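These are the structures in question, set out in turn.
We did not get these values from a lab; they are worked out from the coordinates using the rules stated. Everything quoted here is computed from the prediction, not taken from an experiment. Cβ atoms are built from the backbone, for glycine too; each structure is taken alone.
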Structure I
Amino acid sequence: MNATPRLELRRPDVHRFAEESDTIAALFTAARRDAMPWLRVVHDDAETRAWMRNEVLPKQSVWLAVLRREIVGFAARDGAWLMHLYVKSGWSRHGIGQQLLDAVIAEAATKTSVLRVATFQRNAGARRFYERNGFVAARLGDGKGNEEGEPDVVYELALAR
């Protein structure tokens, strides 16, 4: 009888930094394309890999979801902001996003009293996910504050300290 493999949440491996940053960049691009096919693409793959390698991984608190040595999701936090939470295409609805969010919330609760996240107004799945987890819409934007020019919504979650 085969046991269901356990999801591992971990930090990026500094010894495999280049490989993992490229994997995360590819996951980010594919997950956005699949979940939001209407979203304007503003950076090519090379730009996205460089941004992940030079900005996201070294400057944000990153969690990886790994299953059978494969990265199937990631989350990144910068202070009181959840900057990214993406699950690999085909792996949605397996609890991966929830486990990543739980890790970010637990970590953020030791550092701040509120966790914020922005998502696009048309991203109904993300909005349901955050609302189900207690986030409350705090501000609607018209798209002038993001590169995609897409109306967004900022959610806030009060954290117990």
Structure II
Amino acid sequence: MIKSRKAFSMMELIFVIVIIGILAAVAIPRLAATRDDAEVTKARVLVASISNSVAMERQKRILRGDFSLIFRLTDSSTLGDRIFNAFNGDTNARILENAPYSCKTATETDCWRETQVGTADGSTLSTYTYNFPTGGSEIFVLDNNRFECLDQNSDNCKLLTQ
């Protein structure tokens, strides 16, 4: 006579739970690394977009006979406001259509903040700091109508620009 079972045994359940635990232990770190990579890729695309926007604005100005410096890339230096939204504070001269918000605090990660404000006569360079999601930061400078890393040889600069 064959007995019919209507449930799993305790050993079968434990075996399945152990297998699921092993799979989760392998998958979760890989998914976390993928998220950090995605955030860095997003920052890399933003750097390229800003650089291209600055170059286009510079060319437009040259065609108009205007050789003035682009000295600032936002209209507000308040943390938590939009950043990269206006050339020299002029909201009619937009940089990005959907400009990101700056860091809410100086220690927040995966965000940008204006760290030094430029002036119209070019006496102060505007600097923008990107805080990486994994810690660390990279400083970008708006100098001579170019948006580039302050330290061109740093690993973080190479990560965001190459």
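Have a look at I, II and say which one yields -0.53, -0.82, -1.00 for log10 I(q)/I(0) by the Debye sum over Cα atoms at q = 0.11, 0.15, 0.17 Å⁻¹, as calculated.
Details: I: -0.44, -0.84, -1.09; II: -0.53, -0.82, -1.00.
This value belongs to structure II.
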Among I, II, which structure scores highest (criterion: distance in nm of label points 7 Å out along Cα→Cβ at positions 21 and 149)
II
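Matching task: -14000 is the computed value of helix-only ellipticity at 222 nm (-39500 (n - 2.57) for each DSSP H run of 4 or more, over all residues; to 500). Pick the structure from I, II. Walk me through the numbers before you get to the answer.
Values: I: -9500; II: -14000.
It was calculated from structure II.
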The value 3.0 for distance in nm of label points 7 Å out along Cα→Cβ at positions 93 and 141 was derived from one model only; which of I, II is it?
I
Out of I, II, which has the highest value for mean count of other Cβ atoms within 10 Å over residues 37-44?
II
